[in-house]
Structures are given as C-alpha cells and as structure tokens.
Structure I
Amino acid sequence: MTNFPFLKPAFLQALADSGSVGANTGWLPEHISIEDDNQTLAFMPTYAKDHSWGEYVFDWAWANAYQRNGLEYYPKLVSAIPFSPVTGPKAEFATGIDQRSAAKQLIDKAIARVHQLDASSWHLLFPDAQTMSNFAHPELMTRSGVQFHWFNRGYQDFDDYLASLMSRKRKMIRKERRSIGEQGLRIEILEGNEIDADLFAFFYRLYQNTYLKRSGGGGYLTGDFFVRLGETLPENLAMAVATKDGERIACALYFHDEKILYGRYWGCVREYEYLHFELCYYQGIDYAIKHKLKKFDAGAQGEHKILRGFEPIETHSLHWIKHSGFAEAIGQFLEQEKLDNARYINSARSVLPYKKL
C-alpha cells in the first residue's frame, strides 16, 4: 500500500463520511477497481462530476465550447483526489500485480463507465511519473501545467539553504522571517496527535475565512472532514500554529509521507506582514530539511514562490474525449499549450534566486 496520504482509504473515507464529496457536492463517487476472488487487485478513485470546481486542471473553456455547439459536457468522469492538486500515484495496485496490464483494465473500465453514464469524457489528474508510464495509452491525450516546488539538496538546516541563495534574496527572506518575531508572533509545529479536535475546529474556521476572502464561499471541505483526518491519519499530518500574546491567530496544515511535504490549507484571524510566507513556505522548508524530505509541494499557483526558492515544474493530466471532433480540437490546443508552458518554465527558471543550479 502506498504511503501517499491522499490515496489512503482513511483520506478518501473522510471525504465521503464528512459529506465533503457526494451527490450534493457534484463529486459523486464512481470508484473503479479490479476484483478477483474478493481481493482488490487495483483501485482508482473516480468521481462523476457535473461541474469543474475543485480540480485545478481548468477545462471551463471546453465545457463552454460544448455548450455553444449544443452538446453537454457534464457529466464527466474524473479520476483524481478531490480538491487536492498534488502530483502522486492515482491508482493503488496489489503487490506483485502487473501494473501496466492492470492500468489498461482500469482505462477500459473508465471508458466503459463514460458510455454507461452518457458522460462526455474521462480525466486523470496530477499523475506522477510511474502513473504516467502505467497509463500510457494511444487514446489518452496528455495535458501539461505548471506548479512551483521546493527541492531539498541535502541542506543541513535553514541557514544552509539560505547560503545557496544570492545575497539579495537571502537578505529578503531573513528580513521577512525576522519581522515575525518583531510583530510578537510565535510559531510552533505540531504533529500527529498533538493536533487535537479543538485545534482542528479552530483551523476549520480559518479555512472558511480564507475561502470567504478568495471566492465569497466557505470552502469545499466540512469541519467534520478535518476532525476525521486527525483521528484516522495523524501519522501523515503536521500543522504550523502562530500565536500572539498566547492567542492562536493563524495555522497552516501540512501532509507528508516519507519523501514529500505537501502544503495544503491555511488561514488567519487577522493579517500580519509576511505571516503567510512564514507559515506556508518557510516553516515548510524548515520542516522538510529537519525531516530529510526530498521535496516540498506547497500547492497550486503562486509566482511569488519563485523568489523564495520554489522551482517551476511541469505537471500533467490525461484525458479521453468521447466526441471525436472535440477530441481532435482539444488535442491541437494541448500541443500549443505544452509549448507555451515550456517557454514559461524556462523564463521562470531564469529568475530563481539560487547562486547555481
């Protein structure tokens, strides 16, 4: 079983049991599996969608094009971790199974399910390299995207990391981190069972505030989801908590496995200068170094990450479109988009703050 936290049964079950996914959210579970003698040989989390929210691979233009031509884009079938644009395995395989053969069966089942549901398409989002290899298929189109990830090059501590940066950027980060103490803020990292139900309840209010500021809504996830995470997945959780005068004022939640730190959600009671950078980036970098993690995936978007050492990387998704005409048009679009993303990545790498790369 993978230690990728987002594919663990506890994570997926917490989404379902808390009401964060389900028919009322537009994420209807349609999980696809291969069974033999009551044993699950392969499993791929899959959802029927009647919208494109919470995916972070944006296909609104495709849906609009369908509508302009009198066709229905929804429902569609999506194999992904809801609300989690994290690259990683997107299928679980039993030990010893031929993964490529099993992946071919999962693909066939997904396409068959598209026809059964009279859906428009099937999409597999944010696969890692092994998943890309397993799911290589002539009928699947590959889409590229861009995120910013931090890589641990064997740093001994945060100062060792800073030493790898150009002087001006090193001074900028030190100034931003120093400001936290000057504002009377104290930061603490809690792990696993140290994050109790009361703290998760406080964190959920912050999570709601963050989404209210961004979009006017309360966020995709329920408060019960976070409580269930603390109960069933503590070994994969850490939280940076900021206090002022003994009062909690901000939190950032991280997931991790044995190799990668994943920054997911954050929120604050009130704004403090550079607090977002401290909780969401610098504390994560520090945690990754201390625990000898190889990479820190701090979430989607955010060009301001570049100057703080996060490198542009290409992400991927796989797509099967039932309508042959639209499949051809989308394929042409994806080819141009990939070229544009490659140029953007090269441009972004040119402003990274490192002395040498």
Structure II
Amino acid sequence: MLAIAARRMGYRVHAYEPQPDCPAGQICDVEVNAPYTDSASLRAFAEGVDVISFEFENIPRSAVEAVASLRPVRPRGEVLHICQNREREKTFLQANGFPCAPFRVVDSGEALRMALAEIGAPAVLKTADFGYDGKGQLKIMCEVDEEAIWKQFGAPRGVLEKWIPFQAELSVVCARGLDGAIAAFPVSENNHTNHILDLSIVPARFSPAILDKAESLASEITRRLDVIGLLAVEFFLTSNGELLVNELAPRPHNSGHFTFDACVTSQFEQQLRAVCGLPLGSPELLRPVVMWNILGDLWKNGAPDWSTVLKNPKAKLHLYGKSEARPGRKMGHVCVMAETVEEALAEIKNLQIGLSVKP
C-alpha cells in the first residue's frame, strides 16, 4: 500500500524482503530477496535508493545500521530499537511520564515471584522481544508455581504487566515530518478477536475529551521519540476512564488501514511524505468508516467468493497478494463507508454473513 501511494506520486520503489514474491515486491521496480544478515545485499540495496523506511519491527538492528551508514533511514534506527522490545518500550514510556500499566522486568522464576508480590495477580507475562497479535503472552490469574510458569514461558527475559480491566481499546496513527510538523489521524476504536484486530471503527465512539487526550498523547510520544515517519500508539481505556499506552509501532498500522479509503491522505501517503521530506497531507476523515480484517481462516474451504463484497456499493475490498492463507494470518481487509458508524457496522455484519463468517 505504501508502494501504491508512492507510484501515484511518481516515485519508484525498491523492496527488501527475505522471502520472494512479497506483496510489496509484486508492484515494486526492484525486489531484493536476501537475509537481513547479508550485509553486502543490504549495502547494494541502500545504494539503489534515496531514502529507506520499514513496515514491521522484526528487523535486526544490525541491518538498519548497515543501510543507515549509506542512506537516511526514517524513522531512525533508535526508534525501531525501542519499539521492537517491550522492556525498552515500557521503560521509555515510564521515564518520560506517559501513562502505562504497572510493570516489572523479569529474567527468572525468582524474579517473577518478586514481581508478582509487588504487582499482584491477575497479571500478564510478555516476552521482552517480538510478539504481536497476542503471541508471546501468558496470563497469570492467581497464586502459581513461579518456577513452573517461567519454564513454560520459555523466554530468557520478560515483562510482567498488571492486568488492566479496560472497557475499550483504541489507537492513533501520527505522522511527523522533517520540519517537525505533526498530523494525527482520527482515533480508531478497535475490536479484537483472539488478540487479533477484527474491526476498526472511525470516528471512535468516545467523549471529545477522551479523543483529544488520545491524540495529544500520541502526538507528544511521536515528538519525544523524534520520529520521522509514522508512529501508531495503542491505548487501553480503563473502566474508570483513564487512558493507558499499551504498545507503540513505528510504521503503518493495521488499525490505520481505513485511511486508504476514508481520509484525504492515507497513512501510506503520509509515510511517504514524511520520509521524503514533503509537507504532510490532511488526515481529515471524509466519511464514517468501519474496517474489517480478513484472516486466512476464510480460505478453509477454498478461495472465498468476493461477489458479496464487490456488489455492495459502500464496500471497498483490499487483498494483499500473500501467497499462502493460514488461520490468523491477515490476508486483506474490507472498508465500509456510510453516513454513520452504526450503518457501516450493519453492512459489515451482512458481508460477514454473506461470506459465512460468524459476526
């Protein structure tokens, strides 16, 4: 989707991806398939472009440093380094006074025992490195055998977070340009199923004070991290109306895919503008919208019949071109735009029924 936005503005795009036939590579001018540890291929790739950005966090810091010595990388490598590790991310938030769940860093069963004594149960044990869509997490509900839990966890280092009884999850995608200008997209209200984003609802159905606070926090975090590019900030809205930062992602975000159809400037065009030093575009929402994530589960009986979606005049279908559909894998999304989010939600439900998905 970044490549599509870049093409529309006259840019050529190169993709670096270890596996062949990646979705971006299908429409790029050049696709380089090599490991992230191949320094020669990384340098050759960097020499063929003017500026480099990335679209997920699981990239070794050494790879970013290899290309950063030759071309600008935006956001900078230090932003990626912080956001790809929960310990560093939570420490950054805490050190800078941003609200987040109480946490402790643990590296053994004994450390876990001490952390639980301080934080209390219920709590969530998360791997320090990697993990998304609920991966690398273990919920602890009551008194447990900490040594057995740590052995089951199977990671050398983790972050224990206090379990937060939240009423909703929401997110804000922010862009920051080379000149320091910041543009925040409208707050997205996010519904998850099995820890994977299911629906994004925009405008989010919260009070103006909550929406303003979310945008303000996201903008300040983006500024404090000195991001050039995009930063997605995910929040919990607690049962007592408090906003807590859950996770940061220095890239286009799944919950921001609605912008491709429903905003004056998409998050992908905004990423392009930011990393290329162009003025940021307007993030204005044109119409209420609901985005529905399409997962690989829908392919269990073969390729879906998309006619149900395509004949709906309010729906826009996006398929990513991934070669293999697997349960839980994000294969595409559908956006429905309507006069109200309630109308869009009703249309989404009809599409799910038509595609034999339980709403």
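Details
- When Cα extents along the principal axes in Å, for residues 56-151 alone is computed for each of I, II, the one that comes out at 52, 30, 23 is II.
- Which of I, II yields 56 [percent of Cα pairs over 20 Å apart, for residues 88-239 alone, calculated]: II
- Test item: log10 I(q)/I(0) by the Debye sum over Cα atoms at q = 0.13, 0.14, 0.18 Å⁻¹, for residues 176-303 alone calculated as -0.50, -0.59, -1.01, pick one of I, II: I
- At a computed -11000 (helix-only ellipticity at 222 nm (-39500 (n - 2.57) for each DSSP H run of 4 or more, over all residues; to 500)), which of I, II: I
- Of the structures I, II, the one that 14 was derived from, the read-out being relative contact order in percent (Cα under 8 Å, 6 or more apart): II
- Structure with the greatest value (metric mean count of other Cβ atoms within 10 Å over residues 32-39, set I, II): II
- Computed 20.4 for mean count of other Cβ atoms within 10 Å over residues 80-87 - originating structure among I, II: II
Values quoted throughout were computed directly from the atomic coordinates according to the rules given, and no laboratory measurement underlies them. Not measured: the values here are computed from a predicted model. Cβ atoms are built from the backbone, for glycine too; each structure is taken alone.
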